[in-house]
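Values quoted throughout were computed directly from the atomic coordinates according to the rules given, and no laboratory measurement underlies them. Every value quoted in this text rests on a predicted model; they were computed, and no experiment measured them. Cβ atoms are built from the backbone, for glycine too; each structure is taken alone.
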Structure P
Amino acid sequence: MHHQNPNHAFYWKPFQAVVSAVLLASSAQAFASVGNPAIGPLLWSEEFNGSSLDSGAWNASDGDGCQIKLCGYGNAELQYYSPDNLAIVDVPFESGTRALAIQARRQALGGKAFSSGKVDTQGKVHVQYGMIEVRMSTPNLDTGLWPAAWMLGVSGQSWPRKGEIDIMEMGHKASSRADAGSPPSNNFVGANVITWQQSACAPGNDSCAASTAWQTRNWYVARTPLVNRFVSYRLYWNASQMRFTVVDGGVEHDLYQAPLPVNSTALQAPFYLLLNLAVGGNFTDAAVPGQVTAPLPGTLYVDYIRVYQLDGKGQVTLGRQAAR
């Protein structure tokens, strides 16, 4: 999601051959564990049913990235994250459901034109392997909103050496949706995995970040806009492979055409969870506030996150044990 590299928009193309080779290798290995998964017991869940965000599990961001020496979160984003943009609410379009509401507003805050919300479980809930399911609903993205459910490695290494797993993200540039037939941003959702790869080291990509999403079919196009209705996003993850899917109307669709091989030790380590709604930035077609056309305020709803055992594997570490 937040790729933490101001040059991220420029580093995909040289690595198409690398990614293609990886995908070909993965199609040759039909591991039943992610293709025909055996879902085991529930290891951990956040149902977002309480009166407020559980600070024992979640950290709420407060800032524009400059507070962690990463202004604009490495993507020239236009929002300031405030805990005031987070709430547990009754979902207006689904009776009986409570959810985490992350709201983006056209509000001057901290020198930014917009405010929004972001939460993470760093140091509090760490996950290693299993099936991770996030049930969520996005607002009307139009141009400028960028919702995501994602994960970062807990190791002390810098990005991308610690690894990034994007379970879902929306709000892509029009050019990123072209290969899918240029569907509207509200109908298009993708996934991504970013790791450090020696083969990705090149001028303009000093971080050596390699993305599995570059020129790869890594998306789902919904017939009905994914606005104000819930779908579930799943990551099936073991020591060998990852599979990303979306369950829409009871039907499960793969985002990638084949499972991705776990080709980095970073992807075999624990990760923490993140949820946020960014505004603008390099990932979107809104580089400046005037290019944001999304109707605001706009609310991202997350009904739950659940982590299940997958084929007997999976571990969730809580509390102080999770701090590294």
Structure Q
Amino acid sequence: MLNTLLLAAALSGPASFADRAALQKDLTAIAAASDGKVGVCALEALDAEPVCVHGTERFPIQSVMKFIVSAVVLNEVDQNRLKLTDIIRVKPEDISPGPQEFADMIRAKGEYPATIEELMRRSIVDSDSTSIDVLLQRIGGLAKVQEFLKQRKVEGLRIDRNERDLQSEFSGLKWQPSYAAAGKFEAAVKAAPPAQKDQALEAYLKDPRDTSTPAAMVQFLKRLAAGEFLSAASTQKLLSIMEQTVTGKDRLRAGLPQSWKIAHKTGTSASWRGRAATTNDVGIMTAPDGTTVAIAVFIADSKQSSSERGAIIAKAARAVTAAFQGNRQKS
């Protein structure tokens, strides 16, 4: 079935948006509905210019970094330095802030033997922070990620901190080993002086670290899907895991026509004084004929509800697929 779709896509010629100016207008209107700053880009082909709103401005990426780090992990697999079946024994002292389902399992068992593949799945599908920090340590740290991006001439995208440091600094704290214990990090955040958290939030929104432009993100996604970064097997593995993402069901996935599918990763910050610093979703949307469109939507510093922010992202996906479909119907 997949080969048939790919053949149909090849025979129909390169896909493109029916009316790029109209799509630009639609995305601009969607972005204007947010009280925060919205960046969005859509890219249908590597040799095309993306259709963007604030496409060259930097936005915090939060947990979007987890699929990028996973690409670096899979590169280590391609280079025979790791195997997907390698076991890492995750201990309570390895726990990071974020979703605590896996953390609670580790604490209950005292130690959890996880494969590289399981940790990747948990970090992407469930956005588990402990898993990605353990994987980062296993591959040699952030320097390995930065080397990967530099070697592939990826510009406009940065990953500078692990989840422990990023989430601590977001709240005006410095990570301490004691925070790995159940409830300790959350208690420290709650106890931090409000003025300290105010200052930390403002610094976070201005910080160039751990950011991407929407244009850089869709280029990364398209190059990944095209097989420029990893072997065919590893590319398929990563995209397959991203298709299973369960977070952000009201974001990009909610805007897709039923016949489309998506491989994506969300990113969401904590909120302070009603301000959601980061609400993101990025991914590869696949049309019924097998052709793909990369999309990245970032919302920074919004006081709208979670559902309102999700709806904006979904509307962007709906506008992009409609523009693509319109072109298909004319061809």
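What the table below lists for this structure:
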read-out	value
Origin of the derived value 32, 18, 6 (semi-axes √(5λ) of the Cα gyration tensor in Å, for residues 48-95 alone; candidates P, Q)	Q
Among P, Q, structure where Rg and Dmax of the Cα atoms in Å as derived comes to 18.2, 53	P
Comparison of P, Q - label where relative contact order in percent (Cα under 8 Å, 6 or more apart) is highest	P
Structure from which -14500 was derived, helix-only ellipticity at 222 nm (-39500 (n - 2.57) for each DSSP H run of 4 or more, over all residues; to 500), options P, Q	Q
Origin of the derived value 3.2 (distance in nm of label points 7 Å out along Cα→Cβ at positions 288 and 312; candidates P, Q)	Q
Comparison of P, Q - label where mean count of other Cβ atoms within 10 Å over residues 64-71 is highest	Q
